[in-house]
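Below, each structure is written out as structure tokens.
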Structure 1
Amino acid sequence: MPEATFAISNAGILDLDDLAPLFNAYRQFYIDTSLRYASYSQDTEEARAFLSQRLVQSDSRLYLVRDTAGKAIGFTQVFESFSSMSLCRCWVLNDLFVLPELRGQKIGAALLAHVEREAKAIGVGMLTMQTSPENVNAHRLYQKMGYQREMGHLHFVRRLNQ
């Protein structure tokens, strides 16, 4: 799909009805493909409320991709953070999703490039992300876009809401 056949914009609360199904499909992909997420909530209303809260509180940035007919076909979400080692602002790219039937058409790459431009424009010094070991398509995209796998660090999680 050539870039002229889709548009990327900042998502707002008025986009929630279009964004929520994509967000749920993204979450379901990880719940279905990675054992580490098998116990996570599959409640679509809970996920919608989470997304709504992000939009209302403006504590993340969401970018939505629409095709020329206006159909939502992908999104990404970033959260602001800071790097003590790099001494800079950074964005954590937690979510990136494109409808499965449209993958391989450079939409994900366009989303990443858009996020990079937005980040640079406001002085963000670094983008970080993580993905599951099973998501090799994402690995290829990130590496193709110049992201490097950071070795030598372990990622620890403790869920506090159980």
Structure 2
Amino acid sequence: MRIARIRALIVLCALALVAGLATLWAIRNDSQLSASSDCEPGAVEIKTAPIPDPSEIEVVVLNGTDQSGLAEQAASQLEDRGFVVVDTGDAPEEYDGTALVQYGPEQYAAGLHTYAYFYQGRDGFALDWDQPITITLGSDFREVRSASDARQSFAQSGGIEAPEGTCTVE
């Protein structure tokens, strides 16, 4: 065999080896793992990211007090901040706190974002909630936070953690 052929075979073998090693590395470091690989059996999958823009969040605002017009006032403030208010009305029963923000697994990230707009509000996440994000205003409600205050509150919350019975997916 001539030296040129031997050299060509060596180069070809080296390229095949490099290609094989690159393929092996890509398979071992694949970041596209199954979405539910870390979920325990029976856990509900929730998305914690991306946090949607208020213009993508539909909410229902309910008045849980005897003060008339409170739901409409809060709905107007939410619309000023970009939220889509699909309905307003009276709550079936009175609420004593500031605001109760109820949402389910399908709206997890949107529910947390909405919750940040209510000072001393109560997080009402429920695994079986299948309605739009619902805000029940209570007797301590004064106003919807500004977008900058909500962002600051959201940032200071220490990050998003999946509630019990759920697991996060991307």
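Each value in this text was obtained by applying a stated rule to the coordinates, not by laboratory testing. Just so we're clear, the structure is a prediction, and the values are computed from it rather than from any experiment.
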Value 21 of relative contact order in percent (Cα under 8 Å, 6 or more apart) was derived from the coordinates of, among 1, 2, structure 1
Ranked by Rg/Rh (Cα atoms, Kirkwood Rh), for residues 63-118 alone, the structure on top of 1, 2 with the greatest value is 1
One of 1, 2 was used to calculate Cα extents along the principal axes in Å, yielding 98, 35, 27; that structure is 2
